[in-house]
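What follows draws every value from the coordinates through simple rules; no lab data is involved. Note that this is a predicted model, so its numbers are computed, not measured. Cβ atoms are built from the backbone, for glycine too; each structure is taken alone.
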Structure I
Amino acid sequence: MKKIVLFLILFIPFKINALSASSYIVMDANSKRVLEGSNINSKKLIASTTKIMTAIITLENIDVNKEVKISNEVLKAYGSAIYIEVGERIKIIDLLYGLMLRSGNDAAIELAQSVSGSMEKFVELMNEKAKELNMNDTVFINNHGLENNDGNGNVSSAYDMALLMQYALSNNRFKEIIKTKKYICKSSYKTYVWFNKNKLLDQYNYCIGGKTGFTKKARRTLVTAAQKDDKTIIVVTLNDPNDFSNQKKLYESNFDKYKLVTILDKNKFNIDDSNYKDKVYINNDFKMLLTNDEEKKVKINYNLYLNTSNDNKIGVVQIYFDNKKIGDIDILLKNKNNESKKNWFQKIIDFLIFWK
């Protein structure tokens, strides 16, 4: 009888909650807080999710309504393509849609030529932007995501790609492109009709877009964002054969778990100090996703400068969560002219009064 019981136990399926991704991250798009993840700083090949950076560099460095003539460089393209032809005239904005919806490697190559004159110079801009965004695990060698003949490709981490997506979402044109399911445009040669490869747009109603990627070495990569009510979450999965279904599950569980809390309200911001009361402001709200129990872990520190420059920045609000700093908001003076008349001694007195 004991043997029979053992036999049954061995064949009862166990529920496994672990994701199939080599690494993944769930990030709050407001505060950049990591909500959950695994191997978030592991360096991985990222395939065509590279094109998120390609799109941002393009949007920030060239007029998207400019019409360009396709160069001979596109003949170097292979893999996924939108099949543009040498000599064809097409707008930058159309190339961006082809880049993000169909992952056109030929579109990526032409964008590098149009923006910088060469792939090498365009990649310099990509790596400069990565450094600016503190993407410390990231190195780009091209703007399309394919590995070269030596097997080397663009390397990043789930955390870095979430940082990139968080930054990209601040660009309204980028958001408009990635949420588009179908796009039609005309060049000097033909009419194009493109459908978005990101199936999560159809599978999950709250998805607001993203970018897919695949190579034989990188396997499936996916960077997306979703918005439910006022909550915006970013999910990155690297080397995940079940990326669409896994991301949907991660969104649902995290949207249910957290609520959006306003830590600093720009419309109500003030300082309880006689010298600065009703004279200061902040440009942006600071919000973050928290559970009810986590709200008490948020601390705010007001740091005023002893000396201020000619601009109107007089200090910073530092936001801490669980004793770790997660954000800074500049404190600005409404009337800098009056403040600049104070001498150094008056400013020290102001500082001491504030901290008494």
Structure II
Amino acid sequence: MTQFTRFSCRWLGVLLGGLLICTRVHAVTPANPKPPLVLKLVGGLANVPQYTEFEEPFWRKEFPALTKGVARAEIVPFDKAGIRSNEAMRLMSLGIVPFGTALLTAVINTDPELAAMDLAGLNPDMATLRRSVTAFRPHFEQVMRERHGLEVLALYTYPAQVIFCNRAFKGFADLSNRRIRISSPTQADLVRAFGGVPIQTEFAEVVHQVRQGNVDCAITGAMSGNAIGLHEVTSHLHTRVVNWGVSMFAANRAAWQALPEEVRKALQTALPKLEQQIWQDAERQHREGIACNIGKTPCETGKLGKMQEVVASADDAQRLRIAFQSHVLPSWIERCGEACVPVWNQLLAPIAGAQAVPTPRRP
């Protein structure tokens, strides 16, 4: 039985209802003449602040008040729903998941163009990430609507992805031949450029894989890694940003259009505010996550570790630029196709300082 089939068997009954958007609950009484709609949603990763502090409270507590009782929501993290990160968007396009959060780097094999604004090595800081997303967003929303039947309602970001390793190293040059956990093809491209061996592993399995000796290093968020205890099984933390982990919250277009107008308007007003809250917190988490892992304060929401920080040198910065231009960008163009070259050169090349050229696909 495939993962998709397992998901369908387990959650189809939960998500289906009318046009896959809602069920009716509560008995009809004079005080409650019309029972509320119940939206079924799939959120981001469980046990990380984007979900626990923002997505879940918004949908469970704020959303019913925003709609004045017209609707409420039930939400479950995608990794607790039995969905792998590379399946979420497909399930949303099919309407099986009517409303959900999907990691963009995880769908690069399905539609490589979608990952363009967060390629590994592209955005060394939050300011650059914001510029990349702003430049690419109108095109992204059009592609999602026309190609995948999805209405993009918000773009979130996880904190910066950094490198945890279980033995000493001084910089990117020392990553050669190490087995490194990655979560997307674009991270794999960067790891190969450094001579490492990329290992695809879901977030929930990272600590186990390190303990078992299956991976030597792991790319993930500083605070999210701390939350799952990665600082307890690794010793060195390279704090140069690899990428961020942009995700979208979107609706299947049929499900979106079937919502009452007042519910759509409430979401169009509230979700941009939620988006900004998540972005601001991602930057804060990045700073605090580093502090927690290396045993410094302030560390209010994490656990103090004893890791050694590996600060990026000038050599690391140069290696990262070369790796992006020689491996990451050409590999993305190879997957994406010649049609993506003008899109990149018009929208993102001015930010990246790197022009794309057509790359023949491998046979």
Practice item. Determine which structure produced the value 36, 24, 18 for semi-axes √(5λ) of the Cα gyration tensor in Å, calculated from the coordinates; the candidates are I, II. Key: II
**Study point:** FRET efficiency 1/(1 + (r/R0)^6) of positions 96 and 256 (r between Cβ atoms, R0 = 30 Å, to 0.05) - structure with the largest value, from I, II
**Key:** II
Exercise for review: Out of I, II, choose the structure whose coordinates give helix-only ellipticity at 222 nm (-39500 (n - 2.57) for each DSSP H run of 4 or more, over all residues; to 500) equal to -11500 when calculated.
Suggested key: II
Review point. For which of the structures I, II does the calculation of mean count of other Cβ atoms within 10 Å over residues 176-183 return 16.4?
Key: I
